[in-house]
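Once you scroll down, you'll see the structures, which are given as structure tokens.
The numbers here are math on the coordinates, done by the rules we state, and not lab data. None of these values were measured; they are calculated from a predicted model. Cβ atoms are built from the backbone, for glycine too; each structure is taken alone.
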Structure I
Amino acid sequence: MLDDGTVLRLARGPGSSPHALGVTGSVDLLGALVEEVGGPADIAVLMLAAIDFPDEEAAYRAEVEPRAWARRTIVGNDTFAVLRAGSERGWGVAVTCGAGINCVGRAPDGRQVRFPSLGAISGDWGGGLDVGLAAVRAAARSEDGRGPRTSLEHLVPAYFGTGSPTDLARALHRGTVAMRRLPELAPLTFAAADDDAVAAGIVDRLADEVVAMARAALTRLDLAGDEVEVVLGGGLLQSGNTRLLGRILDGLRDVAPAALVHPAVSPPIAGAALIGLDELGAGRDAQARLRRELAEAVARLEPQTAPAD
């Protein structure tokens, strides 16, 4: 990418989470992509899921910098890229909801808030895995009478080609159905929520968790009374589900009446690139060109390669 927003090359690879690969393995994977697109660059902006604490940012940067990909390296959580992708201001609150859930906030004066985003051990609920687990749980409890009847009792095991919730539980226990596939149940659950109270309750819980994270960030930054952008990113929040988005809008209207709540208009990779342009002092024309050219490049690449985590 040039400082006028021109996209020179784009490469896409598999998931690069340092939680899954370790820091060195993650950086090695990115190194192969760097070789593909060429370098060195003035700035390398690396915004990754599973970089949740300052010491993790420092460890990742320490692994990258000796490789001389760029004269300067910026490392951060990918939710900051979601915020920049969805906001021209560069500040506000972003909530991302993909496999998991996370939230960050930045005030106009540079103050930041963030969450550990380590799952249940840090108080989180939300994302595709939690929605999928909730659907599996509801199906099992419908089958054996511990919970209310729900269409998920039939829809969930049928999705995985099993005969009943009990059959599915055994398949998950034995590993013949992988737990990592449970996020695939989120669209099914969203669709069932139109006429199923149990599925609707799962969707409503997700919306309430998004509101809770955004409210906490706005309150900690003392921005709840301001006209502040709240950017929604990740596959679940960008799915266009009207029930989910409507409940989020209603919930945030109660706690931040002037907030401007909307899905991100560009993918996180655009946010990372825009952070680089910000550091270079590029103007609005360069930013608009970057958004346009990157959207076109991603669209050309998408049919050929599975999305990265």
Structure II
Amino acid sequence: MLADMTSGLPEYLDRLAQIQYGVLSAHQAISGGISRDKVRTLVRTGRWRTLHYGVYATFTGTPARQAVLWAAVLRAGPGAVLSYDTAAELQRLTDWASPQIHLTIPGSRRIAAISGAVVHHAIRAGQAAHPTDMPPRTRIEETVLDLAEVAATAEEACGWITRGIGRRLTTQQRLRRALEHRRRMRFRSEIAELLSEDMAGVHSALEYRYVKWVELPHGFPRGRRQAPDRRDGRHIYRDVLYDGYGLIVELDGRAAHPGDTRWNDIRRDNAAAASGLMTLRYGWDDLRIRPCLVADEIYRALRRAGPVSARPCSAGCPVTRTSP
């Protein structure tokens, strides 16, 4: 369909317009062999439509989302990339379209306001850009850290980190390297902790809370995160598996179990029990309000398999100090 939209353009511009979902800037059009007068005529006669100052749709009708994004990037000019929520949308870090288009441009440049867009300035804009993705956007690691930096709380910031890892879009190591290149970073200590070896394998904000508030302060043996398993011929992952203790800890951040999800969980727990594994399940409120009671339950479950190292985290903690 785009081929029909861009017909009549010189070959070079036709190919460029195909890549850019039918959108061209005035600079591109003139550099590609179309005179300024011709551009004005195309706009005046309705064959082209102005999307931003100096940026045109070379077709009629409603622009697709990709065309809208290309138009914003072209209006922002050299070195501009989609970033923050908009890059997250394209990278499937989020499941929704950002209501405003976020753009990052080199810190040395200043541009006029762009309708429907938020413009950020960054000294490292060039290094943060993905080398090949189109429309131009920040690398996934930069997107994750950008969103973490503008989060309202440290917990929300860590949620972006675990979302990127949990969706297998990036890794702890790659995020750690990206963090090292930022001289200033809000919530740096919390993010660095989450990216440390102690947190290896943590794929969600709930798992992070579990490790930070249950496993580490109570001196439990380190559980295996996202332990692979198979059920009914399918690959599944256990949130935390304590090898040698016959215990699985599953962490569920959902407020309710929609559809058949609850029954899937029950079947998984039943299958684990049939193979000699106990499953304990906890949600947000368990870890937020009563982490020591959760720890005490896990401690007692671990002890069923024999002596286990543990310690109370405070004077009122119910976990008993023991050693194997």
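Assuming 31, 56, 13, 0 is P(r) over Cα pairs in 20 Å bins from 0, in percent as calculated from a single structure, say which of I, II it is.
It was calculated from structure I.
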Read-out relative contact order in percent (Cα under 8 Å, 6 or more apart), computed value 9, structure in I, II: II
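One of I, II was used to calculate distance in nm of label points 7 Å out along Cα→Cβ at positions 44 and 300, giving 2.5; which?
Label of the originating structure: I.
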Among I, II, structure where helix-only ellipticity at 222 nm (-39500 (n - 2.57) for each DSSP H run of 4 or more, over all residues; to 500) as derived comes to -11000: II
Among I, II, structure where distance in nm of label points 7 Å out along Cα→Cβ at positions 108 and 124 as derived comes to 3.1: I
Entry that produces 3.8 once distance in nm of label points 7 Å out along Cα→Cβ at positions 100 and 292 is calculated, selected from I, II: I
Structure from which 2.2 was derived, distance in nm of label points 7 Å out along Cα→Cβ at positions 156 and 188, options I, II: II
Highest-scoring label, criterion being mean count of other Cβ atoms within 10 Å over residues 180-187, among I, II: I
